[in-house]
Structure I
Amino acid sequence: MSYKKKNRFLLITVLAMLPILYLLSIKKTIAYKNRYSILSKERKDVDKVASRILYLKQQNIYLDSILKKENVSVTNSFQQILLKRINTFKKEHPIDIIKLGNPIQALDNNVNGLFYPIEVKGDFNTLLQFLNYLEKEGLCEIKTFSFLKKKDYRRNKEYLSLELLLKKIITN
């Protein structure tokens, strides 16, 4: 055999072996490389998630400290929070809570809301200060209020009462 025939035979053999080589080794190498790039992207995503979780935990601790400072608990209902605010006002001003009714759910201007009826007694100036206090607290909206002169038949005395209807918007 001459060297030309040997070179042709070698070239044909190499060309015939290329698909076999591809199937046996190169295909697996390319698959492993693709799998490696996918896994490295997933690892970066996991690292981002881990740092995000750490950030959210720190933010949760910070927000809990603010809520604790404001004396607000997640388990407290709106009525309990409202009663606490009324009691803080009551410590400094002579008012008495006559009635703190159960909430009434109703639709007001196409908005779902809970309405809380409250009745408080005291003198006129203190009751005006109480209205102002509730408005500044911003817990809810004062829907209606009325001053009524009532009589206590046991003591045979008259007193001034303030009837309020507070509205809290329900978010679904």
Structure II
Amino acid sequence: MSRRPPEPVQVVKQRRDAALRALVEGIPYVRFLNISFERHGDELTSVLGYHEALIGNPALPALHGGVTAAFLETAALIELGWQMIWEEIESGALDPASLTPETMPRMPKTIDFTIDYLRTGLPRDAYARARVNRSGRRYASVHVEAWQDNRTRPFAQGTGHFLMPLPDG
């Protein structure tokens, strides 16, 4: 029995990056908030690039609570979407070049999302990582933590429950 030779690592990286880019570009609000994603293997870190429009209280100054909530929810949704397409990306069954807003898998729908504001979000870049606690055919639970200068000192965290899309068919 003969096996296919492994793909060059650059080809795999390019496929992963193209799939992530297609997933993120399907959500216009991500561009509006200036959120980007750093990928290391299957792990994603969300980055909220600071700009003046994100300030909610100029007297402190502090990041707007709605921006913080949107950042955490977006990090959770992209993590779920990433996990939904990961196996197909790795196997090569999913061609990222074919991913358009029309051909992208449907994203999960938020059932509820709870935010804990732990401290003031400062006027600088913020980072977040989402961890999927449970993901089944119909339901997923995700926990997200956001930090700025020190990962061990989050300024906000959130827990969300999501309705997973039905498989096409």
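Read-outs throughout are calculated quantities, based only on the coordinates presented, and are distinct from any laboratory measurement. Source: prediction; values computed, not measured. Cβ atoms are built from the backbone, for glycine too; each structure is taken alone.
Give the label, chosen from I, II, of the structure having the highest value of distance in nm of label points 7 Å out along Cα→Cβ at positions 28 and 156. Working shown, then result.
Working: I: 10.9; II: 2.2.
The maximum falls on structure I.
For the set I, II, ranking by mean count of other Cβ atoms within 10 Å over residues 12-19 places II highest. Each of structures I, II was scored by FRET efficiency 1/(1 + (r/R0)^6) of positions 20 and 132 (r between Cβ atoms, R0 = 30 Å, to 0.05); the highest score is held by II.
Hey, helix-only ellipticity at 222 nm (-39500 (n - 2.57) for each DSSP H run of 4 or more, over all residues; to 500) derived from one of I, II reads -18500; which structure?
Values: I: -18500; II: -10000.
Answer by label: I.
Assign the value 16, calculated as relative contact order in percent (Cα under 8 Å, 6 or more apart), to the correct structure from I, II. Traced to structure I.
Computing log10 I(q)/I(0) by the Debye sum over Cα atoms at q = 0.11, 0.16, 0.17 Å⁻¹ across structures I, II gives -0.49, -0.95, -1.04 for structure II. Could you tell me which structure in I, II was used to calculate FRET efficiency 1/(1 + (r/R0)^6) of positions 36 and 108 (r between Cβ atoms, R0 = 30 Å, to 0.05) as 0.90? Checking each candidate, the match is II. When distance in nm of label points 7 Å out along Cα→Cβ at positions 92 and 124 is computed across structures I, II, the figure 4.4 traces back to II.
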